[in-house]
Structure formats: C-alpha cells, structure tokens
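Structures are listed in the sections that come next.
Each reported figure results from applying straightforward, stated rules to the coordinates on display, with no laboratory input. Just so you know, these numbers come straight off a predicted model, no measurement behind them. Cβ atoms are built from the backbone, for glycine too; each structure is taken alone.
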Structure P
Amino acid sequence: MALADLYVVDFKQRFRLQDIHNIFTFDRSGTGNAVDLNSAFVNDLLTPINAIQNNAIENVSLRTYCLGDLADNGELQLTGGGLDTSTDMLPLHDAVNFTIKSTTRAVRPGSKRFSGVSEPYQSDGDITDSAYIAMLETLRLALGDPITGDASNIYDPVIVKRVKYTVPDSDPPRDAYRFPEIGETPVVGTVAAVLLNKHISTQVSRK
C-alpha cells in the first residue's frame, strides 16, 4: 500500500472537560481526500458509535490527514453525541473493547475502545443486555467494513504499524512510536476480523 493512500482519522469526543480520542487508519481506493473521508466517517461510522454511548458523551471533531501528502488534511467540527438516555453511566475509563485482527503477522492486532457505557447494560463487569449487545454487533461489523465517500472513493480500514524512534533531547533516552513518514515504506495489515469483548475494558484517552 502506498503511503499517499493511507489516512489517519483522530476522532475526538468529550465528557465534561475530559477529552477522549480514538485513532482510525484507512487505505484509500480512488481519488478522495481527507475532507471526503471525514464525510464518509460521519455517514458510515458515527451513528453506530454514538448508538452504544451514553448521551453524556459529546462529539467534538474529526481531524484527518494523509500520511503521504502533507497538504491533504481536513478538520470537521461535530455535533451531537451518545444516543443512549440511561441516567447512570459507568466511569469514563470503563469502555467497550473491540480487537481488530490483521491478515499478516507483521502487524500486531489493533484495538478500539469506546467509553460511555450505561450502567444498566452490564452485570459485574460483563455486558449482559441483549438489545445493547445487538447494537455492539452492528458496530463490530461497521468497524471491519469499508466506508464510502462519493461513488468512486472507498476507504478500507487497515492497521498501520508504528515506527519506533528515540524522542529527541530525551534524557535519559526514551523510545516512542509514530506513524511512518514520507520516504519510509509502510507496513500495513488489512482487517481479517473484528472481535467484540463483552467484558468491560479500560479506555486510555490519548492520541
């Protein structure tokens, strides 16, 4: 896969003053751009995500950029938020976890964790409500499917291997991970399966 066809989407939400980030990566088929991808994300993924979240969770923005084209980026301000009206929400760090399996062992499995789980849908940390599980299944399928912009632009979910590097001026030297940059060859895995874990997980809110 060419770096110029790989996109990163930073989906930002908020609970009161606390930010929540989920990072998505896509491979483009067609001639679309970051702005088109933002529209595709809203059309195909935003509703199934919001459907499993308490209405205390607010949507904030999508910040999307192409890894191989520094000029191809776009930010979209969002409205709305969680669609569930239950009065009791689990703490923000409690989340539903989906594991994204790759077709290649060169890339480790990915993960998506969504906060905003309403308390009545679980028992002792396990999700038990059948209607809620059905909504989680809808989201599970959506996370593994391509999303579509206009008729000629399709964005396939992928897992992009991060590149290890030493943080400049860190003392003692500290390693971190980043996405591949222009001039580097990306290691990418297509999605083989998306698995739902019905046990409540933990959301780490970071970019």
Structure Q
Amino acid sequence: MVDGFYSIKSLLETLYDSYLNDSELFNEDFKKQDQLMLKYIIAREILGNLVQYNRMEHDTVPIKYNIMARNYLLLKLQGQKDTEIVENMKKLNIDIDLANIQNIMNEIEADGLISKSQEGGNYFYTLKKELELSEDGKEHYDLNLYPLVAWPTQFWRSYYNVRELNVTIDENIKYRDFLHEVLSKSATQGFRPANFVFKNLVKYYEKIKEEGI
C-alpha cells in the first residue's frame, strides 16, 4: 500500500522534473502553448482529484500549478481574493503567506490564464483563459499522456477502496469494540484509512494468535 502511494509520487516527479522540464521529447511532442497548458492540466487532473494525496505530499509539483489545481473552479465560477487562496492552500497543509501568493499569481497572470483587479487592500483574480489544448495537442495528449495521468486517480479510487470491510461485528467477537473501530474507518476511501485498517487488522490477528483463540 505504501509502495502504491510512492508510485504516484514517482510518477509526478518524473513528469515535472524530467518530461515537462523542457525535455527534448516534450518539445518534440507539443507546441509551446500546449506545453504551458499541460503543466497546469496535469496538476489539475492529478492533484485536483486526489485532495487527500495533495494534503500528504505536495512538494513534487511546482507550487503555481498546485495553486491552480486547487483553485481553478473557484477562479472560473466566481473569482478568488488573494486571502481566500491563502486559506484554500492551508486546507492542503500548504503554509504560504500572502506576499508569496501574490507573486505566484503574478506569474500565472503572465502566463495569460487569469485577470487581476484590486479590491481595497486585496487583489481579486478571475479565470481569463480555460485550460485547453490545441486540437493536435489534445489528440496527442489523449493517446499518449492521458492514460498515464489518469492512472493515479484510478489507482487511488480502486486500490485504496476497502469499504467492503465496513461490516457489522457480531456481539460475541473477541475485542469487538477495537475491531469495530478499526473496520469503521474503511467507510472512508483513500490511503490513510486503508493503511490504518490493515495495520490494525494485523495487530488484531497477532493478538488473537498470541492468545490461541
């Protein structure tokens, strides 16, 4: 289970540190404008879907792409104040101050994706340009990159889905309260609850084995 978590991390590291980092292959595969868009699109697809993963591990993707992954829909639907973006990132355990948020949002504005206005002492941002690829870029992405980008979400939702273990424990089962508390965690999908359940099931059965029950 831990290896699965680190497989997702390794995939993101490979994409952002190697492939998307001005690699020869990336430059051959996509035009300049599509290259820019892809860095945001991939972050939105993976980190936007895997909020729990993003809370646990967020250093593998450059912060400006993570900010857009977290705030994209809000920027599109209603716009966001700089202070609201700070609070949204805190929910991911990303502690970033207002000055840094403003600087990063200036970079995103320079990429042509958002518009900025001033409201009192704050800046207000709205989405200016959708995260879309050219026709050729989308075709290449769908055929060659999307299966790789979609894999972390599919993996997370299947491999870390142990909800079938959320069962009612018979009254006469030994250490029923402990077992009930452990298995009730399986109602929540994701790495942390699944890891918690299996670690504690191991402890439970080791205890039962020791007592010869």
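Taking distance in nm of label points 7 Å out along Cα→Cβ at positions 96 and 144 as the criterion, the top-ranked structure out of P, Q is Q, with the highest value. Given a value of -18000 for helix-only ellipticity at 222 nm (-39500 (n - 2.57) for each DSSP H run of 4 or more, over all residues; to 500), point me to the structure among P, Q it was derived from. The value was obtained from structure Q. The greatest value of relative contact order in percent (Cα under 8 Å, 6 or more apart) among structures P, Q is that of P.
One of P, Q was used to compute Rg/Rh (Cα atoms, Kirkwood Rh), for residues 88-191 alone, and the answer was 1.08. Which one was it? Provide the component values of the computation, followed by the final result.
Details: P: 1.08; Q: 1.21.
So the calculation was done on P.
Here distance in nm of label points 7 Å out along Cα→Cβ at positions 72 and 136 was calculated and came to 2.3; which of the structures P, Q was it taken from?
Details: P: 3.6; Q: 2.3.
Matching structure: Q.
For Cα Rg over 2.2 N^0.38 Å, the calculated result is 1.04, so let me know which of P, Q that is. That value comes from structure P.
Structures P, Q were compared on FRET efficiency 1/(1 + (r/R0)^6) of positions 8 and 24 (r between Cβ atoms, R0 = 30 Å, to 0.05), and the highest value belongs to P.
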